[in-house]
Structure I
Amino acid sequence: MTNIAILGAAGRIGQLVRANLINQTDMNVTLVARSAEQRLKIHDDDRETFVSTDLDDVKLVAEALKGQDIVVLAVAPHPELAQAVIQAMHDAGISRLIVTGVLGVDDEVPGAFGAWNESMIGGELPELKAGYQALMASDLDVTYIRMTWLYDDATELTYVISQPGEPLPGVQVTREAVAAFITKQLAEGAQAYQNESIGIYEPGSEKFSKPTFY
């Protein structure tokens, strides 16, 4: 039986991945989040557990990760959080990590959308780049997913994956599509895209200069 830990499990994508794993697979899921007992409810006592902790608490996170096979970090980390997760995974003896990150950390967003994106993310981007670089420079087996702008639509599950080093032209993607991609990777053993930074976007959205919901 595969054991999956989701860090930041109370966030929207964390909850979508958790629901997919419970409904579509036989995997066990450990949900790690701040104030988890207030923000999360266990739906399957046999396969789910939650751990309430701040993600930068290395000791508690490491305890939560012991016995896990794959970790999903469902938040784009700044460098301090990245280092805390790296240390916790070292301490727990686990190396496989999938990260829901942000676009722009590889300076890979072209044209008018690139300019719009940088203006919107603003001063946060240097810290997010530093967190990204810390993860990719670590000895963990990391898949960093550079997500473009997110919206909710359970009927829209299509996505395109851009390869490392390629421009990321699409401007938007649904959270449900991102969760479907991550679920597929986990169900297949997370063998693909190890030690790679990939982009994800909605097909057709590359023709826009900014997300349709702005």
Structure II
Amino acid sequence: MSVQDRGPSLTTPFVPDQPETRTVKRPRPASSARGSALAVVRIVMGLTFLWAFLDKMFGLGYSTSSAQAWISGGSPTKGFLGHVQVGPMQSMLRDWAGAGWADWLFMLALLGLGVALLLGVALRPAAVSGTVLLALMWIAEWPLAQSTSAGKATSSTNPLIDYHLVYLVVLIVLAAFAAGDTWGLGRRWAKVDLVRRTPWLR
């Protein structure tokens, strides 16, 4: 028998046949799915506020005509607040209608909310300012009332929950769960020195 017929060499380890490896798709982590879902809501809300700003600024012909655009000399608050006829603050809100400071604060709030939500930064300040804005708008519409001070029926369909309160709750949830960290600049924003020293700006 020749040397070649003696079988495997003692210096060569025996390696058994390996089973075929398959790539197993792991389920997506719940935290990642939650972050993506919150990011979608954040972006949609940001576009909602930004669109309201653009429509009132330039009069795009939806809720605001070109003649009533702020850039054309119109007032973003006069049409809404000037016709308030319900609620405990109706007289005060009508006095605010068309005031320069009210127009500026309203438009800056819409722009600030839209930009903050789209970029995913300063969500806590956005939630606070958005809460004030939306609460005042809820009071102006006062869905608790079934009739106005003039005796006409209101368009209220729910005495408590309307879209203003829904938006308000969404803003708080987005800020509480740092929704800007996914598909946004939230993580970079958190590393800014001012934000690190003042966490409420997060």
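Source structure of the calculated read-out (Rg and Dmax of the Cα atoms in Å, 16.4, 49) within I, II: I. Here mean count of other Cβ atoms within 10 Å over residues 110-117 was derived from just one of the structures I, II, and that gives 15.9; the source is I.
Tell me which structure, out of I, II, gives -16000 once helix-only ellipticity at 222 nm (-39500 (n - 2.57) for each DSSP H run of 4 or more, over all residues; to 500) is calculated. All intermediate terms of the calculation are to be shown ahead of the outcome.
On the way: I: -10500; II: -16000.
Of the structures listed, the value fits II.
Between structures I, II, the greatest calculated value of mean count of other Cβ atoms within 10 Å over residues 150-157 is seen in I.
Every read-out reported here was derived from the displayed coordinates using simple, explicitly stated rules and does not represent laboratory data. Since the model is a prediction, treat every value here as computed from it, not as a measurement. Cβ atoms are built from the backbone, for glycine too; each structure is taken alone.
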